[in-house]
Every structure is written in structure tokens, then in C-alpha cells.
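What follows is calculated from the coordinates using simple rules that are stated; it is not laboratory data. Keep in mind the model is a prediction, meaning the values are calculated, not measured. Cβ atoms are built from the backbone, for glycine too; each structure is taken alone.
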Structure I
Amino acid sequence: MPVKIRLTRVGRNKIAKYRVVAADSRAARDGRFIELLGSYDPTANPKKFEFKADRVAYWIGVGAQPTLTVKNLLDQDRFFEKQEKLEKNESIEGITRKPERNRKPKAKKAKS
């Protein structure tokens with residue numbers, strides 16, 4: 001059974017919140033999952049991403065593949081760097097979350 005670590009949408013219309021779950025890759029996006037690993041709230045300012053690092057590390061260790069979005073969120077939290085340091089028995093005190101880039105919306109082109 002191929003397992004993916006992915007986002008499942010919860011919340012009401014136009015107010016999206018997501019759960020980070022380990023799920024069978026063949027299951028529906030909001031369908032059955034194996035384990036709840038965390039949550040992600042993109043509407044909060046700043047964006048709020050919480051997860052159980054030990055369980056995510058377990059699932060990656062047994063072969064689960066994070067989706068691109070989840071991988072990007074884990075990269076922002078420097079999860080993979082922290083895991084590397086822990087494997088080498090080094091301190092992870094200096095590693096903090098990467099600051100988010102402030103993107104400005106592109107100006108719309110005027111119709112001529």
C-alpha cells in the first residue's frame with residue numbers, strides 16, 4: 001500500500017484549513033486516512049503550520065512520500081535539516097523557521 005503524507009481540507013466555504021495526514025495514495029483527498037499528523041492554517045497571519053515531528057519522521061522512515069505541498073511546508077520549518085542533525089547527534093538549537101517571503105501581487109495589465 002503506497003502511503004502519502006498529504007493535506008486534507010477541512011473548514012467551511014472560502015475559509016480553508018487543512019490537516020496533515022498519512023493516507024493511502026489511492027484514497028480520496030478528503031477521504032479515509034491512516035493517521036492525523038498535524039494541521040495547516042493558511043488564512044492565519046502569519047500562516048500556522050503544526051505537526052508531530054516524531055510521527056512524520058516515522059512515516060518518512062517507513063517509506064511514505066510527502067506531497068510537494070507538504071514537502072515545501074516541511075522545508076520551511078527546516079524539518080529535514082533538523083532530522084539530519086538529530087541523526088548525527090548534533091544540537092538543533094540554531095535552526096529556526098525560514099522567514100516567509102513577502103510577495104506583492106502582480107499588477108493587472110490594462111486592456112488597450
Structure II
Amino acid sequence: MAHNRKCKITVIKRIFHEDLAKEYAPKTVTGPCMQFSDGQEFILDQNSMSGFWHLMGGTFCSEAWASISHYVDTILQGGTFVTDSGENMIIAGCPHGIHPVIFKIEEVTES
């Protein structure tokens with residue numbers, strides 16, 4: 001059964017641990033994650049070919065997707081996250097140790 005639920009993923013912050021990069025990946029990791037930009041947004045509609053079940057058409061980093069996709073699925077399936085503000089959202093992140101990315105994952109409500 002089709003529904004109109006949507007989810008928005010917002011890149012809140014990209015972090016770079018320069019000390020770890022120098023020690024463990026001096027030639028390959030030279031700054032914050034380049035796959036995303038701070039403030040970047042993605043809207044997911046479960047019924048869309050570029051949506052959740054199609055891994056966003058391959059446009060999303062697989063490591064980040066693996067760490068947040070279950071939160072996206074929860075929202076698209078009608079689940080909720082309890083927050084002090086009353087929003088249906090959660091803050092989650094990519095687990096990359098040298099240049100993690102922090103995301104806000106929230107329900108899109110249309111008026």
C-alpha cells in the first residue's frame with residue numbers, strides 16, 4: 001500500500017580528526033568527508049525509485065548509509081523518535097573514525 005511519508009536527511013556537520021589522519025592515513029585522508037557538504041539535504045520518499053529501497057540510486061556513501069538507513073526506514077514506515085522538541089527526528093552519524101559526518105534524520109510533514 002502506497003503512502004505519502006517522506007524523510008529528510010540533513011548534513012549537520014562534517015568532522016576531521018587531523019591528528020588521527022596524520023598517524024593512520026596521511027596520504028589518503030586530508031580533510032573532512034568530501035562526499036557531503038554541511039547543510040546538504042536529501043528528501044526520501046519510499047515510493048520513489050531513488051528512495052530508501054533503492055539506496056538513493058547509489059548516490060549516498062555506502063558507509064554512511066549503512067549506519068543511518070535503519071533510522072530512515074523507521075520514519076518511512078511510520079515510526080517515531082521521542083525528542084524534547086516534539087519533532088520526529090534523530091541525530092546520527094557515519095562511523096568513520098577520521099572524518100565522520102553527523103546527520104539529522106527527520107520526518108517531513110506537509111501542510
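Here are the numbers for the structure shown:
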quantity: Among I, II, which structure scores highest (criterion: relative contact order in percent (Cα under 8 Å, 6 or more apart)); calculated: II
quantity: Structure from which -0.37, -0.44, -0.97, -1.39 was derived, log10 I(q)/I(0) by the Debye sum over Cα atoms at q = 0.10, 0.11, 0.18, 0.24 Å⁻¹, options I, II; calculated: I
quantity: With mean count of other Cβ atoms within 10 Å over residues 11-18 derived as 15.8, matching label from I, II; calculated: II
quantity: Computed 1.2 for distance in nm of label points 7 Å out along Cα→Cβ at positions 43 and 59 - originating structure among I, II; calculated: II
